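The next part holds the structures, each set out as structure tokens.
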Structure 1
Amino acid sequence: MVAGRHGEPPRASYSLFLSGVGVYLAAVWVLTAVKGYAYYHAHHAFAMGDWLINARGGWVRRALCGEALLRWAALTHVNPGLWVWLLEVAAYGAFFAFAYALLRQQEDARPFVLLVFSPFIFTFQLHGGGYRKEVLYFVVLGAAAWLLRQPREARRKRLGLAVLVLGFPLLVLSHELLLFFLPYVLGLYFAVERPRRCDAADCLLAAGVVLNLAAFAFAVAFAHATPEALQAMQQAVAAAGYPLPEAGAFGWLNTTLLQSARYVLWAVLTQGYLWKYALVAALMAVAYFPLRHLRFDIPRGTLVLAAVAGLVSLAALPIMLDWGRMLFMHGVSAFFYALAFARPQSPPSPRRLSWRTWLFVAVYALGWYVPPYALPPYGVFGWQWLIQLLQAR
């Protein structure tokens, strides 16, 4: 096969590769929708309940999304569980679409093959995790990364990115810990060429940062839900036509920081949390190894903000049981950053990916996964993704 101009990959085989990635993402999206519908049908207390936390018993952290869904369900006379499922399907679709658009914009997307087919970028939700509000953050970050790559003037890019930051408090009021990932979005804003003086985009950004901090403070002020508030939440969801069989995600709102820290300490001392997630982090890092031949023109301020996101998350681990979810979210963030800033150091190789490469990709993709929390029956290796999918049929 003859290489394209300027050392480009062979057009026929490369187009086939991109088409294959598109088909794969479409298939994963369909499987995600199918499993999400199974959770909807089962009235899953966590996968569905997390989205339906509401303020019917008084305002409480994470209540904005659920309160909006309950009001919309009342307006449309459709039970809120169905709206949760539709929102999840739309959010995962947007997340996958932004990722695919960014892959197509690469001069050569083949170095991303391990990341694309890894068990943590697009298939985390098929392994027993996912179906939580972090997918809304992925949509925002994907939109920001896509906007950064567009061939439009810097002023319009900065305005668009500032608007995303301005709207981010809606996510923080739906899940306060999403604020920890705002620095990734801010980092993309500061990667755009700046004027000498502050302009409208800077003002919008400053307002957005203040609103995000205020939203987080507001969520912390209402962090603890009383038993009466939890009962009112469940009754409101049941009255809307979608009863949940147990407290599930609602119940965690009644957990104090000390109780959370005790759970984590128990997991570290008795469940091997440290070595399990050290192994998971090492396996995740393997997917980024093929990117070593690319050049990343990342401004220093952007790197600092990304480091801030990592350090803040690290500081929160003693009170968070979902270490796998945290690693997953940073993994997706690093993936979008790589797509946003990657530039080839040399002309792409005209050779196709060998069968040995595809064999390694298959073993890597199917041989392990990222457990949201490393408690039984979750492990690190095995075919848990298939077991979970069959159980959700």
Structure 2
Amino acid sequence: MTDASCHCRQYSGSGGLAATDLMRRLIQEKSIPGLIKNTGKKLLISYGVLLAAAMLIILEISPQGNAYGMNDSHIIYFLVSLFLCWSALPSETILTSFINDKIKLQNAELSHYELIISYLFSVIIWYVRIKIFKKRKILFEFIVVYAFLSVLMALYSMPHHFGVFLIFTVMFLWIAQKKEPLSVSELTAPFEKSDNLRKIMKYIVRLSTASAVIINLYWNIHCFSTDCKEMYDAGSRTAEWIKKNDLEDKKILAGWNIYTTRMLTYGSVNTNAFLDHNIFMNAYRDLSYCPHVVTTDEEYDEDIKRLKSMGSPDAILTSAVSIEDEVGALELTDKYVLCYLKKNERVFKDKAVTLYTAIFVRKDLADNVKKDVE
């Protein structure tokens, strides 16, 4: 419920449904007075409230131009992403696993082979949906609402957001089933003239459906088993180690994203979550969470200058097993010793991404902490 109330993708979907129904009614009535006259007042009021709420909330939570994911949304990136939303995302959601969860859709790099496979499967998926929804006269609603969603997805989406597409498809299939029970024969109707071809196509439809289910079950099993066997996130253990070694009130620097000094490294937010205050000297506005703010070159230089004026940090937390970037940027002359290192196994579909949480302590303080390096 919280997600549905606060998430722009959810509101774009519900607002899109309201808009498409009003558009269809307007086309049927051919005039606004006719629409008002033949549509119940309660329904019109409800649609109006929903659309107004959707617009207000989307405007309220829409990111500014300096938000990560928006700052590089050049029109070319947007158009390519929009194209992928219609041509590759259906396949990537249900059948294929080519896009890594570490990158945004806008930055996805697929080989020609991967693109062709994704396009092929996506065409099949679109064929199935069009046949089903067109027969039940809900294709217009599906296309318009998906257009709303795809615009937002094209602006910013990570692969773990692709599930919106699956939920959206299942929702419309459920609506289609309610209007008229689904059957394999409606997908094989174009091949009815040949009994042999019709039988082959029925097997293909059933096999394709079974394959999609099996693939998704495999992805789920792989994710669950990896989460059970490996450490998904070391945030709680990192916070505990910091407490035990009395580092909470020390000057701890967090590594930062290559794009901006205000997006701290993986591990910083997760560690802060298990402490009662922000412990990082370079947290943006002393926030304990990641604000996803991208700095300009001038702001970046100002942040570096400010950090230099604060003196050498007592410890540095980073997601890399090296602090060369931080030491170089701040021109630190002190020596640092790796005292803490934990592996985090982030899994998505059939792929696992290994991330690290590392803490380097200044050499003159390193003897006072208990090392925990895997």
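Assuming 28 is percent of Cα pairs over 35 Å apart as calculated from a single structure, say which of 1, 2 it is. Working shown, then result.
Numbers: 1: 28; 2: 42.
Computed on structure 1.
Looking just at relative contact order in percent (Cα under 8 Å, 6 or more apart), which of the labels 1, 2 belongs to the structure with the highest value? Mind showing how you got there, number by number?
Details: 1: 27; 2: 14.
Comparing 1, 2, the top value of relative contact order in percent (Cα under 8 Å, 6 or more apart) belongs to 1.
Ranked by distance in nm of label points 7 Å out along Cα→Cβ at positions 83 and 99, which of 1, 2 sits at the highest value? Before the final figure, lay out the partial values.
Details: 1: 2.8; 2: 1.4.
Max of distance in nm of label points 7 Å out along Cα→Cβ at positions 83 and 99: 1.
Since every read-out is calculated from the coordinates, none of them should be taken as a lab result. Not measured: the values here are computed from a predicted model. Cβ atoms are built from the backbone, for glycine too; each structure is taken alone.
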